[in-house]
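Rule-based calculations on the coordinates, nothing more; no lab input. Please read these numbers as outputs of a predicted model, since none were measured by experiment. Cβ atoms are built from the backbone, for glycine too; each structure is taken alone.
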Structure P
Amino acid sequence: MILIFILALSYVYSAEPFRLKRFVLIGHAILATIGMSVFLLGVSLSDGILAFSNTDGKLLAAIFIFFFVASHLKDIKDVSGDSADGVTTIATLFGADAAYKVVSASVILMIVAIGAWLNLALAVVAMSVFSFGALSLVLRDSEKLLLALQFSIVLLLGNYIYLQF
């Protein structure tokens, strides 16, 4: 059932007549929902139908938020293609440089907010903020910065999962 849901979301995201990827926040919310659903699909392999009741809601929400922000980073590399294709992104609206700065700052704020929301150790949140912030200043490449975001996600959510046991 989850796989059918993922396939349906993928279809309305990219296929005509829906092609919801054209809309800046709607397309990103769909991608985040797909990412969250893939996590649930993985959990359902071990928990079956209980995946919906056994999965931590805070963890699912954090996964959604991280995917939402990451999808904006992914858009920065293809401003000309998105513009030609009629897809609206932060980068097509404000330019790649401004989008890089806005999304990088949003990631840092999101790391702090999620760290506080999940009651993570201040040292873990600080390490995540510092590493992502430093790399965002050095890399200046959204594709490479996605790797830094993945590191931050593993650090934060790994710490959260560890604290749950």
Structure Q
Amino acid sequence: MSESSVRSYLKSVLDAVSNVGQVHDYERWALNWSDILDRYKTTISGSDMLRGWTISCVGWEAEYLDYPNDAGSYIEVRRYQYKVRGYFGLNDGDASEKTAAGIVEDVCEALNSNATLHAMQNATDLWGPVPPARVDVFEARSFAGVLCHYAEITQLADEAVAKRIV
């Protein structure tokens, strides 16, 4: 697995959440409204709305461990840190804050209940188990000139790769 594979896996977990909207496995940028709509507009229950997610790797830590019974080989263990950002069109009359909070909760539940994300991929238990997803921000924010609900979730993911010194 690689950082890119972990990121793709996170996207697949989010894509499986009901009514999540469009999910992108990287930070999207746009200069005009039609591009923003292409990337974030979704139709739910017959209504068009802004609803989408991005996944960004913001860093990682790594350690080298000796590979048991194989001189010259080692294991590189990485713990990636991702920011999962959600954008939801705000509609006060529809109490959209409650809907957005529920979807953020559903996304966290999908991440937290995923055995692959929370299983150490080696026997070292170097940093301990991967902690649950953490909601760092949930607030109203302007997005592309539109008032939206914005959520930012931190998700950690571990990877261990056997390597050989050449």
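Annotations
- Top of P, Q by mean count of other Cβ atoms within 10 Å over residues 12-19, largest first: Q
- If P(r) over Cα pairs in 5 Å bins from 0, in percent is computed and equals 1, 9, 16, 19, 18, 16, 12, 7, 2, 0, the structure in P, Q: P
- Source structure (of P, Q) for mean count of other Cβ atoms within 10 Å over residues 4-11, computed value 16.6: Q
- Of the structures P, Q, the one that -27000 was derived from, the read-out being helix-only ellipticity at 222 nm (-39500 (n - 2.57) for each DSSP H run of 4 or more, over all residues; to 500): P
- Among P, Q, structure where relative contact order in percent (Cα under 8 Å, 6 or more apart) as derived comes to 24: Q
- Which of P, Q yields 65, 30, 19 [Cα extents along the principal axes in Å, for residues 28-107 alone, calculated]: Q
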